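FYI, it's all coordinate maths here, none of it is from the lab. The structure presented is a predicted model; accordingly, all values stated were derived computationally and were not measured. Cβ atoms are built from the backbone, for glycine too; each structure is taken alone.
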Structure I
Amino acid sequence: MEGEKSFIWPYAEPPLYEPFWLEKFDVVSCRDWMEKNWHWSVYICIAYVAIAGLGEQLMKTRPPFDLRYSLVVWNLCMALFSALGFIRCLPELLLVLKGPNGFHRSVCVRDNHTQAAAFWAWAFTWSKVLELGDTFFVIARKKETKFIHFYHHVVALIMCWCYYSDYEPIARWFGIINFGVHTILYSYLFLKALGVTVHPAFAKWIISIELAQMIVGLIVNSYALSMKIQGVHCARNPKAIGLQMATYASFVLIFTYLFQHSSTKIKYTKEDKEKTKSS
């Protein structure tokens, strides 16, 4: 059954935990729709880049908008969404890891699935569309935008959408870790939007866990590739392994650069403070 898009991944019986009413949905129909309409991810990204470019041009002659309260609400909602996704998906991964051959099964075997995790896997994919809203706040407040920002959003959206229909067990790792990292990230941004003073080193720590996330992505993909090479059954699309490894490798380079940049920024901030005290 490996590689079949129509493969139905059965839920564990009895269920590990009962799904909320919102989590009771037709996963097969949703997966089929997203497979048939994968090109929409490309259209959305093209529109995103075009609108962002237009927005930057319009803001050149305008003062920045004061969106503090909107930003507080936005970051709080994104933090809560990510936290709920993490809480609802983590038990499934832990259940698999505790069993025999746990790591292998978590990467290569479709079993012990829960309806709650199925819903949040779908919601996770759509959240990549929602996260494009981050750019609106950057542009409207006339903050600096970089190629890295757009690249990260565009690649994450297209990759998540296009490979959602493969419905591979390895996606547990990608989704759960990303939910966890974004819970911390958006909570940090929420506090900053509230005006709470956060130590500059915390931003560096967040970049470090983002980097760790990408390294884990490379590790689990490398394991799946090694299983394929050895002829061991692994429910993975061979094309997806190569493309995802290339994507994660590019993200590792990006976050390594950001980590080094943040270290330099913290260093100069400390030096400026010391000069101020001595003057």
Structure II
Amino acid sequence: MTSDVREYYNKHMHDEDKRLDRHPFEIPVTMHYLKKYVKPGEKIFDVACGTGRIAEHLLERNYKVGLNDLSDANINKVKERFDKKEDVLFTDRADALESKGWAAESWDCIFILGPLYHMISKEKRLKLLKLAYNNLKPGGFVFSSFMTRTGALIYGLKHNPEGINFPDGAKKLWETGTDDKFVEATEWFTNAYFAHPEEVNPLIECAGLKPLHLAGAEGPFGERFELYHELQPDLQKKWMKFVIDHAEDTHFIHLAKHLLSVAQKP
């Protein structure tokens, strides 16, 4: 499974590097919560950092950042992007559960904004969150991301509606959070687990962390990013503010594609 995910991101590095342009809400929503809790100059471990798009914003805000990713292509892009950046503490190519970066520092904040939805088993998701707990300073923060089952269902309906025909397609996705012949049958997902919002806080608490916020990153736009991109810049700005202001509204949490959990080590 790990090798499949690694191969996927090696193959899709260039597409992944542009994804946050197509999905414009994740970074602003994350930064909105980050500035509430983590001061410039503090140390953040960005686990499964992708091509470094989010780390770019962290460095602009004067955080010190350690970077890990499973993909060779992603890490090569990260090294190219941040060549000679003094506030990059290290770059590490490893599985999230095996990274040496965990013990490299005592972390003020840990970002887990990708790997949890590539872990089919709850046991692995919990193991990763406990790793974060064990390597945080007391009072430190974990920012973790989950992909929603509703968002996956809409994505599959848009890109592979025939998945309703198979018992291991849309029905399996809705009942279990994963599938073989629906979302997984499209080009853009591999080994994905999709959560219901009600799963998140109990998992966070089971890892010993205190949930502070659960936010829907996209609000009413959900798996409908084209609606945002069709707007003029002045309307985009107003709608972005609306999404951030209402990110924790229960109704919008259920519409979102990505969930952001903010939790603290007591």
Out of I, II, choose the structure whose coordinates give relative contact order in percent (Cα under 8 Å, 6 or more apart) equal to 28 when calculated.
I
Can you tell which of I, II yields 2.3 when distance in nm of label points 7 Å out along Cα→Cβ at positions 28 and 124 is derived from it?
I
Given a value of -12000 for helix-only ellipticity at 222 nm (-39500 (n - 2.57) for each DSSP H run of 4 or more, over all residues; to 500), calculated from one of I, II, which structure does it belong to?
II
Given 2.1 for distance in nm of label points 7 Å out along Cα→Cβ at positions 164 and 196, calculated: source structure among I, II:
II
Given a value of 13.2 for mean projected area of the Cα convex hull in nm², calculated from one of I, II, which structure does it belong to?
II
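Taking FRET efficiency 1/(1 + (r/R0)^6) of positions 92 and 252 (r between Cβ atoms, R0 = 35 Å, to 0.05) as the quantity of interest, name the structure among I, II where it is greatest.
Largest one: structure I.
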FRET efficiency 1/(1 + (r/R0)^6) of positions 108 and 220 (r between Cβ atoms, R0 = 25 Å, to 0.05) - highest-scoring structure of I, II:
I
